[in-house]
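Visitor: Please find the structures below.
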Structure P
Amino acid sequence: MRRSAGLLFMVVLLIGGFTTWAMAGEMLGPWLEPFSLSGWAEAIQSMRTHRPNDALTSRARLRLEMSADFDAIYGFVSTDAEKNWQIDDETGVDLQEAWLEYTAAGWDLRMGRQIIIWGKADGVQITDIVSPPDYTESITRDLDEIRMPVDAAKFRLLGDVVVTELIWIPVFEPAVQPEGDNPWAVETTLPENVHVTMADPIEPDTSLENSEIGLKAAAYLSGLDAAASVFYTWDDNPAYHRTLRIEGDDFFVDYAPQHHRLTVLGLEFSRPWSDYVFRGEAAYYIGKYHETDTIALDPMQKDLFKWLVGVDWTPGNDWSVIAQFIVSHIIDHDARLADEAHESSVTLNVSKDLLHQTLTLSNMLYYDLNENEIYIRPKADYAVTDAFHFLMGADIFCGDDGDFGRYRNNSQVWVKAKYSF
């Protein structure tokens with residue numbers, strides 16, 4: 001959620017600051033050489049392909065990024081100012097990242113608000129769970145927009161072959177789900193005699209014992225990159241515990257969502273060969289809670305094993321193909337769980353550059369093999385200039401009531417303009 005603020009005032013202030021910066025740069029010269037200021041502005045508008053053919057996405061965003069390089073010390077700050085005409089809570093100004101990094105011989109340390117990326121997958125999160133996801137607009141945003149920053153300290157030992165990374169996150173950040181009048185908050189239809197109340201999720205207090213800790217060792221060998229990790233964390237999504245009361249023919253369900261501890265063991269690798277790059281990733285989630293198939297039964301704790309294999313192919317002539325196969329297994333599965341014991345899906349991302357690489361046509365497809373559901377995201381990106389891009393695309397959901405099918409009435413077409421400076 002963004003902080004409410006006088007957006008127009010903030011934008012004017014930022015533009016004024018940028019102008020002042022440029023003027024100061026001419027006067028102060030060498031004093032400002034370590035600093036740099038950049039950013040982008042974009043606007044996106046969509047239209048639902050189903051009735052009432054209204055706008056699902058309608059927003060404008062300004063990103064300002066400032067960095068300072070003092071050799072051993074590097075600093076970075078980025079801020080977003082957004083006006084959202086469909087989701088009021090998204091309108092405002094938000095601090096995206098703000099961190100300092102110290103680099104020495106053989107090690108570095110980064111502290112502050114930052115985005116941390118693990119894993120080798122394309123558009124899928126297996127071990128990439130350090131930065132929690134923001135699903136305000138479901139999965140229609142790019143993964144770079146879905147990842148949220150965390151307040152963390154990241155320490156790395158930089159060996160010639162092995163890089164060891166230690167992460168400490170003292171403040172818990174939950175995942176963000178669509179809610180309220182957000183058009184992506186698709187509600188489940190309940191019988192008239194079922195009455196539901198929802199309490200606020202129980203989140204871990206900020207304390208040393210509730211910290212999240214991650215350790216990753218990555219080896220960069222000749223022709224092979226491999227890594228192993230362990231992440232002692234909290235589940236970004238709460239388990240929906242509940243109590244049930246029956247009064248006559250009416251059922252009263254009181255939900256008390258709660259976040260639980262997780263230990264996630266991860267492995268990943270990538271290996272190039274000829275025109276291909278073969279990738280793999282696996283994660284074992286210890287302590288994962290799963291939803292049941294009945295409203296009367298609490299979630300169950302069952303370990304989860306997820307893995308992925310993929311291949312990137314660059315056949316030449318500006319073509320790129322990325323295919324992935326993803327599988328999840330619930331250990332000691334119970335028939336009363338909502339998810340099946342084994343679930344699998346595939347992704348296919350095909351792109352082609354045209355017009356001297358000024359136009360990129362791409363299509364990302366997600367296919368759920370268990371539910372026979374599809375999400376398709378075709379996109380065209382035309383570089384009018386190096387700084388100005390015009391994009392258009394669609395988000396197409398097909399299926400019944402699974403992860404993709406529940407959004408079938410939210411299929412949309414969209415246009416976007418983006419200017420970078």
Structure Q
Amino acid sequence: MSNVVQLPRPQRLRPSPARLGYYLRVGRNDHMTVASLLAEGEQGYLGLVVEAQHVTRHRDLITSATSRGLDVVLDTKSQPAAFVGGFTTSLGDLPWGLGRQAVLADYSGMEGMRRADEIAGFVQDHGLSAVLSPTHLITSANDPWFGVDRRVAARLRSLLPGNIGFVYSLAVPIQVLRDAGERDALIQGLRGIEMDALWLKVENFGADATGEKVRAYVEAAEAFHALGVPLIADHVAGLPSLATLAFGAVGGIAHGIMMFEGFKASSWRRPPNGDARTPAPRVYLQGLEMLVGRDQAAAFFEHSTKVKGQHACRDPRCCPRGARDMLEHPGRHYCYTHARQVEAVSATPAAQRVSTFMEGTLRPRSDALAAAASLKLGDEKLVESLQKKHLGMGRLRGVLAHMADTYEPASIAQCPLTREQREGK
């Protein structure tokens with residue numbers, strides 16, 4: 001046997017190393033962009049999150065993602081459906097929708113068991129590999145919804161096969177997360193739930209979070225490590241999301257394509273004032289960590305050759321034609337660039353993630369914003385946005401720099417399993 005040369009195993013047969021999770025929330029019209037990326041070999045995602053009312057519309061994407069080993073996670077949309085401004089006719093038409101805004105009684109007692117049965121059937125009928133348990137935005141550990149949601153979660157988990165991923169979505173205001181007593185009570189209440197991951201969805205936290213909020217989030221999230229399951233920052237994007245990963249607070253993030261980058265429930269609490277409109281596509285300027293309108297981006301690039309050279313995408317796999325592709329295919333550029341950012345943090349040894357993030361990501365963006373904010377641009381609104389962003393970035397950098405010097409986490413968040421790891425393939 002000494003003359004036998006062992007060839008390396010094919011990549012698909014090698015054990016997958018633990019990596020930070022990145023889940024993409026797919027909006028109603030995002031399926032074509034995401035399907036194209038997957039067909040081109042994009043491997044940056046552990047899973048896609050599809051909204052229940054769009055499952056049929058996204059059936060081809062679900063099939064494609066499943067064949068590539070990705071998790072396809074169902075969002076039952078139970079949280080907005082319980083608010084006057086969050087409920088829509090399409091949510092009411094779901095098997096568990098009841099044709100109206102949900103109330104506590106709909107998830108209590110036998111009615112709650114019925115909702116779990118309906119959701120379990122939906123998951124299996126549509127070939128979905130994971131589900132966000134139908135929870136609700138709660139204002140404290142004593143909120144009646146919390147007890148009801150836990151009982152429904154236990155029922156739903158018992159109805160699903162073991163290979164179906166089960167995620168508990170904890171949605172709370174940031175002031176609840178800041179309160180140590182409330183955190184401890186929430187953690188105690190969650191201990192009995194059999195879950196594959198906990199997704200933390202914090203009201204008034206997201207891509208625009210201040211440095212002070214990021215620190216509060218990171219310190220609070222560490223307490224949830226005691227549950228012994230991966231913790232995912234849901235509805236969080238931008239530098240705050242990368243900071244939570246770098247500081248070890250969470251093992252993954254989830255957001256949409258220029259949407260669901262932060263969580264604000266204020267619109268849910270107000271009666272609807274007409275048909276919801278899909279926001280116009282924006283362009284992601286990764287060097288400045290900004291989303292701007294197409295016209296603004298085009299004018300910014302045309303300001304000078306130097307500006308275009310500094311801020312147009314230079315990755316030929318993303319935008320072969322640079323600025324032109326950024327303007328014509330903003331969704332694709334956004335997805336590709338964000339996936340590479342998460343991969344970069346994941347590929348960095350845990351002990352070096354904070355320093356690498358501070359020096360390799362946060363500092364260059366802060367410096368670039370300082371330069372861009374001083375440009376004499378013709379668009380006054382863009383200049384104002386750049387200057388405001390620059391001020392916020394400076395404060396974020398100051399807080400995180402201090403945190404990098406003083407914060408010593410007692411634990412690091414677990415990485416979520418891939419679908420194939422969970423299924424033992």
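Visitor: A value of -2000 was derived for helix-only ellipticity at 222 nm (-39500 (n - 2.57) for each DSSP H run of 4 or more, over all residues; to 500); which structure in P, Q was it taken from?
Guide: Structure P accounts for this read-out.
Visitor: Which one of P, Q has distance in nm of label points 7 Å out along Cα→Cβ at positions 99 and 355, as calculated from the coordinates, equal to 3.7?
Guide: The value was obtained from structure P.
Visitor: Next up: If we compute FRET efficiency 1/(1 + (r/R0)^6) of positions 163 and 219 (r between Cβ atoms, R0 = 35 Å, to 0.05) for structures P, Q, which one ends up with the highest value?
Guide: Largest calculated value belongs to P.
Visitor: A value of 4.0 was derived for distance in nm of label points 7 Å out along Cα→Cβ at positions 91 and 243; which structure in P, Q was it taken from?
Guide: Structure of origin is P.
Visitor: Going by distance in nm of label points 7 Å out along Cα→Cβ at positions 283 and 307, which of structures P, Q comes out largest?
Guide: Largest value of distance in nm of label points 7 Å out along Cα→Cβ at positions 283 and 307: P.
Visitor: Same structure again: P, Q: which one has relative contact order in percent (Cα under 8 Å, 6 or more apart), as calculated, at 17?
Guide: Derived from the structure labelled Q.
Since every read-out is calculated from the coordinates, none of them should be taken as a lab result. All values derive from a computational prediction rather than experimental measurement. Cβ atoms are built from the backbone, for glycine too; each structure is taken alone.
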